[in-house]
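The next part holds the structures, each set out as structure tokens.
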Structure 1
Amino acid sequence: MSRLPNDATLRAIIELACRAPSVHNTQPWAWAVRDTMLLLRADPHRKLLHADPNERDLVMSCGAALHELVVAAAGMGWACTVHRTPENGRTDLLAVVTFSPREPDVADLGRLAALEQRHTDRRQVSSWPVPRERLDHLAGLVRDHAVVATTIPDHLRPVVVSALENARAHQSTDEAYLAELYSWTRGGTEDGIPESSLLAAGSDPASYTRFPSGTLADSHDEAGPSAEEWLVLTTASDDPLSWLRAGEALDAIWLSCTTSGLALVPYTQPIEIGSTRRTLQHDLLGDNSCPQVLVRIGWPQRAYQPLPPTPRRPVDDVLHHESSASS
């Protein structure tokens with residue numbers, strides 16, 4: 001029989017879930033307790049009006065938080081049953097979660113530890129290659145979320161680089177988009193992405209990023225080029241349920257990478273622009289599925305120092321109580 005964890009435990013679970021990655025670190029989720037259920041809603045006030053008008057990134061971000069909630073609960077002795085609810089294109093109520101006690105196992109505890117260790121490291125990766133079996137393992141993880149992870153072969157990587165550059169060029173002419181971007185990276189809010197997490201000017205991978213320069217120094221001091229791998233996460237459909245699933249899948253492989261010491265950086269910018277999204281769908285996927293996010297994976301360089309955590313909203317800002325009569 002389902003029941004909620006006690007208040008202190010539930011708050012601890014939600015605090016960990018709110019460590020999830022989100023577009024521009026907007027953290028666009030809201031949790032509500034109703035009877036013995038926990039509801040996940042998208043917070044429309046934290047939507048990116050110019051970068052994400054159709055709410056794809058918003059819903060994916062909430063999907064990542066949903067996955068981290070399930071992981072946090074499992075590590076603290078609670079199994080979650082998730083009913084995903086984006087219907088008829090609506091994104092207000094995304095999921096209903098119920099809980100039941102369950103003893104955590106070693107894998108649960110390992111994923112729990114990864115929640116607070118996970119971060120976005122945009123610096124160049126090392127020259128050590130990522131083993132094929134590791135990529136196959138990640139592909140297996142996303143299949144559990146009805147998502148497919150396709151490794152991009154070397155001869156198709158120019159398609160990815162071109163899509164990233166074309167999307168950046170397209171958005172760089174949109175003044176409203178740029179103002180929104182800077183508001184989340186230049187201290188316009190109490191959260192967003194701090195300069196300490198953004199690459200300093202002149203960094204080699206700058207063509208990959210949409211963000212203005214920050215203070216994070218980057219250099220490739222190892223012999224040989226960076227041995228990065230690129231994946232594209234895809235779904236059969238392109239609707240809010242697919243976006244939610246894609247966010248869950250992204251977080252699942254991110255936590256797995258964190259546990260094994262790999263660095264992961266997601267790129268959604270080419271998916272946000274219709275022309276570059278169609279190019280990826282045609283040139284990478286043969287029009288057989290819908291791209292949701294590009295992912296760069298690699299081993300960090302040994303000389304890198306750990307990055308400071310990015311700011312997070314307090315639990316009281318994201319957790320509320322609703323009566324049964326609430327809609």
Structure 2
Amino acid sequence: MAQLEISDLITAADPESGQRLPVWRAEVVERLRVNGDARAARLVAELPADQDGVLDPGAVDRLLISVHTELQRLSEELRIGQRLVHLIGPLVTTIRAAGHAGPVRLVDIGCGLGYLVRWLAATDALGPHVELVGVDLNAALVGEADRLARAERLGCRFVHGNAFALPEAATVYISTGVLHHFPEPALTEFFRAQGNSPAMAFCHYDIAATGLAPIGAWMFHRARMRHPLGRHDGVASARRAHSDESLLQAASAASGMRPLLYEPRHAANPFCTTLRPVLGVRPHLEPPLRQALGRASRRLLGPEQFAQAAR
């Protein structure tokens with residue numbers, strides 16, 4: 001039975017408008033029990049609810065902000081910003097060289113507290129004329145991300161809502177640690193929406209599905225996370241990670257995009273591999289992107305190259 005994450009269950013929002021929906025504690029507890037996760041069920045049973053059994057939105061928001069603040073350490077220690085720039089930097093250069101007019105707009109889907117967007121803004125790692133936007137369906141997380149950005153006086157913005165319904169379309173969609181939250185049918189729709197958009201590319205980092213991933217997640221979250229919810233969901237995330245094959249197949253649904261996997265499992269050291277990205281680029285961008293990446297382009301495999309290398 002598929003592993004469930006508590007954070008996915010204790011808050012709900014309309015996928016189009018982002019409007020918050022009530023969540024009944026007993027329903028979440030029962031779902032976790034049926035799924036065989038008694039520990040998670042006990043954690044949810046301890047959360048405050050009103051007289052009708054609806055989870056207290058304020059308490060849930062405070063908990064999720066606290067957990068995501070601790071999760072920022074993971075992004076810092078795994079150097080997520082630097083890893084993304086390693087690929088996005090050449091990609092932005094390639095898009096500009098191809099004649100893209102105006103700023104390159106990066107939209108971070110499921111941005112949470114916006115660590116990646118804020119890091120990019122603070123370091124100016126992608127240079128000028130790059131617009132940085134974080135989007136999330138969780139209003140509390142977006143509100144905290146916006147507060148932090150204003151306190152740090154950063155040139156980025158955060159939006160509560162659907163990343164595919166922004167008034168101005170993305171040039172490049174990015175995300176970190178989002179893909180494993182989608183079951184495979186929904187993951188296919190996620191990529192299809194990007195293919196149907198005006199975007200030139202996407203780059204999504206997620207947990208590499210290795211046998212060591214759950215062990216590494218357990219060790220890190222025991223050492224770095226104080227709240228049991230964060231520890232539980234960290235390991236659950238690693239167990240839910242999509243295989244390389246599943247990611248490439250789902251990314252192939254992005255019509256008009258060339259799906260590419262960087263550092264696939266069989267070509268990487270499992271002791272060092274934590275997150276790796278799946279990319280999609282408009283076909284005419286692939287050759288110049290490979291040229292811009294130089295020797296690193298050998299680690300970028302399309303479906304046919306992946307199948308050959310996996311034999």
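Nothing in this text is a laboratory measurement; each read-out follows from the coordinates by a stated rule. Since the model is a prediction, treat every value here as computed from it, not as a measurement. Cβ atoms are built from the backbone, for glycine too; each structure is taken alone.
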_Value 23.4, calculated as mean count of other Cβ atoms within 10 Å over residues 17-24, assigned to which of 1, 2_ = 1
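Given -14000 as the derived value for helix-only ellipticity at 222 nm (-39500 (n - 2.57) for each DSSP H run of 4 or more, over all residues; to 500), which of the supplied structures 1, 2 does it correspond to?
2
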*asked:* Comparing relative contact order in percent (Cα under 8 Å, 6 or more apart) across 1, 2, which structure shows the greatest value?
replied: 1
*asked:* One of 1, 2 was used to compute distance in nm of label points 7 Å out along Cα→Cβ at positions 33 and 49, and the result was 3.5. Which label is that?
replied: 1
*Given that mean count of other Cβ atoms within 10 Å over residues 65-72, derived from a single structure, equals 25.6, which label among 1, 2 identifies that structure?*
1
*asked:* Starting from the value 2.9: which structure in 1, 2 was distance in nm of label points 7 Å out along Cα→Cβ at positions 105 and 121 calculated from?
replied: 1
*Where is distance in nm of label points 7 Å out along Cα→Cβ at positions 81 and 201 largest, in which of 1, 2?*
1
